[in-house]
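Engineer: These are the structures in question, set out in turn.
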Structure P
Amino acid sequence: MRAFYHPDQALHDPQQYMRFGRVVAPKDLPIRTERLLAALASHGISPERPAEYGTDPVLAVHDEGFVRFLQTAWDKWQGLPPERGPEVWPSTFPYWSGRPDEDVRPPCRPTGFIGQLGWYLGDLSVPISQQSWHSAMRSAETAVAGAEAILAGDKAVYALCRPSGHHARADRATGFCYLNNTAIAGHHLRAKFSKVAILDVDAHHGDGTQQIFYRRDDVLTISVHADPDNYYPFYTGYADERGNGPGEGANLNLPLPHGGTGADMVAALEKAAAAIRAFGADVLVVALGYDAHKDDPIGVLKLEASDFGIIGEMVRQIGLPTLVVQEGGYAIEAIEGCLHSFLTGLDAG
């Protein structure tokens, strides 16, 4: 099994995160990648360094104004008064109707940097430091490299992406995510495959991935996640969200009860597998998060590490060329075992 990772992804090192009304230590720590690399090594997998693909694959799914904002945010932040904080952080959040029949919001009207902050950064979990754009691009290129390997004929590829991506919308960063690696890879695979299925098994709903493909009928998006009624991202991830316009029926949300176990995940994955087969997918992208683990500091599900082995086995049984894109998982002592179990299940055949 081939894998891809660029060491510069670890340069992104956020210093602040807002939770329950208090600035706390961040959860997306660079050490996460060290633990996941150790899991790969235990399987004899040495990740390849991805090529530099530039912004073209990114701009295929993201708004140009948003991408340019991410590229220049740190430099513009330096031009603010000296009492500014250590990282780019917004202080305003504009209202938007959230109409599903719009692929992207209108262009950001204010040209001033402070106004743009609230438009392009959706919450207080996406601070931008000097290296954030660089790491986000290396993460996106890791996903593209994985997609390229699948396009070349590989049957199973793992992309160790950090920062994660599935909360990033076409024109907004949120939830530790800046560029949507899963969506970038999924769209890239359309160069060869007529129908792409994306299966998201992170504990949080893949709201960005859903938004990007919500009006398309060539990409099936499925998300298995904790019930968002009282859990991030709160406003999307419900079972009645089925797609819009041409994409009607091409989005499936399978929310799990808080406290849900591996058995709940298996039941949802059985439905997901049936939907993927009914869709007639030619290729599969798995957005893999470990924050469903019982020890995750921001999780509400109760999976064991061994349950990720069952997830890997069920993915293998779907029988499609499969690109695995790394998403969340913040229990530092548990994630290595989660990936080890997943790879064991995926390789079981």
Structure Q
Amino acid sequence: MTKYKYFFYILLFSSCYHAHSQDNEIKSFSLDFNPFYGTILEHNPDIAHLITDHPTGFIVSYNKKTYGYNQWERRFNYPDWGFSLSYQDMKNQYLGENIGLYGHFNFYFLKRSLTLRIGQGIAYTSSPYDRNTNYINNAYGTRLLSSTYLKFGYVKENLVKGLGIHAGFTIIHYSNANIKAPNNSTNTFALTAGLSYQFNHDQFPDYIPNTESKKYTEPFKYNFVLRSGINESDINGSGQFPFYVFTGFIDKKINRKSTLLAGSELFVSYFLKEYIKHQSIAFPENNISADTDFKRVGVFIGHELRFNKIAFITHLGYYVYWPVEFENRVYNRLGLKRYFGDKFFGVVNVHSHGAKAEAVEFGIGIRL
């Protein structure tokens, strides 16, 4: 089941980067190669024993250039979109090596001399946790991981006949979002420097100016979403269980980029039912009864940043019904949404408590 969910994740995410185009659109792209050298951040003292050296690696990327042919490109200062392949030697025998595949956006600032890249995808780790052969690795509980990376720095493209330079820093995050314990995750901070080459650099068109009116709103819309997946509590070997999240919210699109929203949701998480049973038996001093309700109810506010048919979502919520103390009452959600027409959408996101992920949620919804 986990494998099929990762396949759906890849399929959904790949479709996010399919932009509308026509035959007369000029298609230009670049390739870049960025080696890096860094350190694993001790965001959790439980992984201190895994930080033994400075990890090294590289990121190679394909970047589809934009110049305003589609209206959304003009709104965001002509970003790139593309795909990245990363390799990282964690420089620790228990962590091993990671290979990642991502979709990404490049956003440009200060006359396109600074760039911010946001990449999201999956990674394969060579040495996941195994209770018999690799119990020291309490960072990665599965061989397939969710991975995010941020890359920020100076860029000078087409410096000499299409050749350009890059320099800056990168943060790479690996986690399985509690699909299976353990899941303490890692974050790498690295310095990067590299080269790029822009194909068809001598035929790149002029940027089309944005003449679109900035005033745009839509009436309130009602949304209903069903999210699901599998996860496990932090107790190793406690088992993977399905969960379901039933969400309803109202949104208001305030301009062509931003939508504000607020709503409520019901969490039905069967891993929490097993966690309650375990706590009632193993730690009776905590006074948790075996028949304590495992369901939770939350209220949340959020924002949606829209790119054509794609949206980046951020939610901040609070459990108003929280019968058992698990993590904390404040939660957050980050993810991607893909619209299919005006009403239907698919979504994939991470549900977390601060930096501690609880689950990767896959959902379908309707906007009325």
Structure R
Amino acid sequence: MRKKIAKAMKYSLFTMLGMIAIALFFPTWTPSIQGENSVSRLEQIDINGTGHEVMIRGADRSNPVLLFVHGGPGCSEIPYVRKYQRELEKHFTIVHYDQRGSGKSYHFTEDYSNLTTDILVDDLIALTKHITEELQQDKVVLIGHSFGTYIGMKAAAKAPEQFQAYIGIGQMGDTVQSEIETLDYTIKQANMAGNMDDMRELELLRESIHHGEGLTPRTFVQKYGGSARHINENGDYATGFLFGSEYNGLDVIRFYTGILQSQDRLVREALEQPLPEQVDEVHIPVYLLMGQYDYMTTLKEADVYLNKLKAPKKELIVFHHSAHYPQFEENDRFTAWLYEYFGSS
């Protein structure tokens, strides 16, 4: 009997180890798209001396190109974004990439201790050149989301000739002023909900946030509706990690390791070097798409920044049923807006 039990335990152990190995190392891909001139690729591309994971999808590679810059810092959207861009893929060629040190672009043997947004900007510009040559396009529409707007706006100012226009979703402005507004919002919401413990914990942060020493905890922003109203952003990641084809278990480890290594440093840079002081003029059209209830990067500060910014054309578009993710929360309107402004005739 003991031999049978030992044999069963040994078999179970090997089975479990085999399942773990499969979860960690199974091949990743992005599903194909039907069409003679379609494109659906997920691959590592060398950009400025390091591998960047790039996903390109579209029904016709000759369609206008949308290049998305993810936020976080370090929070790739490749694991789950396909569910929100099915209609977009019919009219545009869509490019997502994991930034240096993020997600599948995190490499365990590389040193990211000196990572800055300037390095990420140079990577973005080099990637844009690669994409335009690969797809035989003159320019791309650059779309930054959240912290990706800090990188995207700096890239638009540095290399405007590569971009048809810049779109900022959840646009950053003066981060310190935005965080003061966010703190006031979460305290007010906690008070209305009768959560005195939350109020007290948040009030303890007031001095440090006013001095630009940190952010309002995102758990509270999410709890009180300042992050998402109609989607579950954490659930999207979990579903993508577990069931998506673009990431395996090892990639999930890369994802969180990259965040731990570089997120605090990059956030500190944004606090100490407000974007309006870094970029006050661009030479391409600028469109800011903001959720009315966004308290990750507030509508008010985005509007203040846009009013100060010099650009040949600039426009603020408010999504009235969204928080930080209008491109997902009001997906139909977002898709229609993009097609109206940038769709091929």
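No lab work stands behind these numbers, since they all come straight from the coordinates. Keep in mind it's a predicted model, so treat the numbers as computed, not measured. Cβ atoms are built from the backbone, for glycine too; each structure is taken alone.
Engineer: State the single structure among P, Q, R that was used to calculate FRET efficiency 1/(1 + (r/R0)^6) of positions 207 and 263 (r between Cβ atoms, R0 = 25 Å, to 0.05), giving 0.65. List each step's numbers first, then the result.
Structural biologist: Working: P: 0.45; Q: 0.05; R: 0.65.
The value was obtained from structure R.
Engineer: A further question follows. Figure out for me which of the structures P, Q, R the number 16.8 belongs to, where mean count of other Cβ atoms within 10 Å over residues 127-134 was derived from the coordinates.
Structural biologist: That value comes from structure R.
Engineer: For which of P, Q, R does log10 I(q)/I(0) by the Debye sum over Cα atoms at q = 0.09 Å⁻¹, calculated from the coordinates, equal -0.57?
Structural biologist: Q
Engineer: Also, I was wondering about something else. Of the structures labelled P, Q, R, one was used to calculate helix-only ellipticity at 222 nm (-39500 (n - 2.57) for each DSSP H run of 4 or more, over all residues; to 500), giving -2500. Name it. Please report the intermediate quantities before stating the final value.
Structural biologist: Details: P: -10500; Q: -2500; R: -14500.
Label of the source structure: Q.
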